[in-house]
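Right after this note come the structures.
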Structure P
Amino acid sequence: MSDLRSYADELFAFVAARDWDVVENPKDLAMALGGECGELLALLQWHGAEEAGRRVREDPDFRRRFGHELADVLNYLLRLARNADLDLLAVAREKLAINERRYPVEKARGSSAKYTELVDADVD
């Protein structure tokens, strides 16, 4: 996790050096994040699941483009969390704990069912 925090510090310094942080706001950052997610999805669009998986793992050019889109998503996610004054790792751990309760291993293993469909699952 310290590597992520170290990277985030580098990213925030990059942004601050360009004075981008003074014009950032949650709405615009969320919209930019959505746009980057769209670019990631566009890479995978029209490929079957097997082909997409193969290209992500085996095609060096596709893998590089895929990785760059993932990096763009990460960058905007980190910037959005910082702008909203959220400790992203803390809230991610909180959400993971919630999902641990919602999706007990014995009921959720191998299933794509939503927690509300898992019989007797302890839900919040």
Structure Q
Amino acid sequence: MEIIHKIGRRKTAVARIYLSEGTGNITVNKRELNNYFTTGTLQYKVNQPLALTDNVGKFDIKVNVFGGGVTGQAEAIRLAISRALCELDAENRSILKPEGLLTRDPRMVERKKFGQKKARKKFQFSKR
């Protein structure tokens, strides 16, 4: 099996993954998964597509991720892994699609407007 390269994005985070056959090692920015994502929730998010398709421990995944915060990065990695698993086996698509793991979440931060404090918040209005 050749190495599969996929990209996942979430907010401003961009994750590039390289999936190859192996023993289940996941390396994020040259660090162990448990060292990079310290909370169990984020580790679960990254492993979710592998667990749903019964591929835990079958592939080595090398991840380069930058931008955004830790949650956005974890979800970007999850999308990239889901896309790679679909390319590997078309049957995985029917498992991952209903869970919403193949959908790129389009929500981004709204820009700040001039004459205002933030995107929606205004300066205090004084009538007199």
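Bear in mind that the values in this text are calculations on the coordinates, not laboratory data. Because the structure is a prediction, the values reported are computed rather than measured. Cβ atoms are built from the backbone, for glycine too; each structure is taken alone.
For which of the structures P, Q does the calculation of helix-only ellipticity at 222 nm (-39500 (n - 2.57) for each DSSP H run of 4 or more, over all residues; to 500) return -23000? Checking each candidate, the match is P. Thinking of P, Q, which structure, once Cα extents along the principal axes in Å is computed, gives back 52, 37, 28? Derived from P, not from the others.
Computing distance in nm of label points 7 Å out along Cα→Cβ at positions 28 and 44 across structures P, Q gives 1.5 for structure Q. If you line up P, Q by relative contact order in percent (Cα under 8 Å, 6 or more apart), the top spot, with the largest value, goes to Q.
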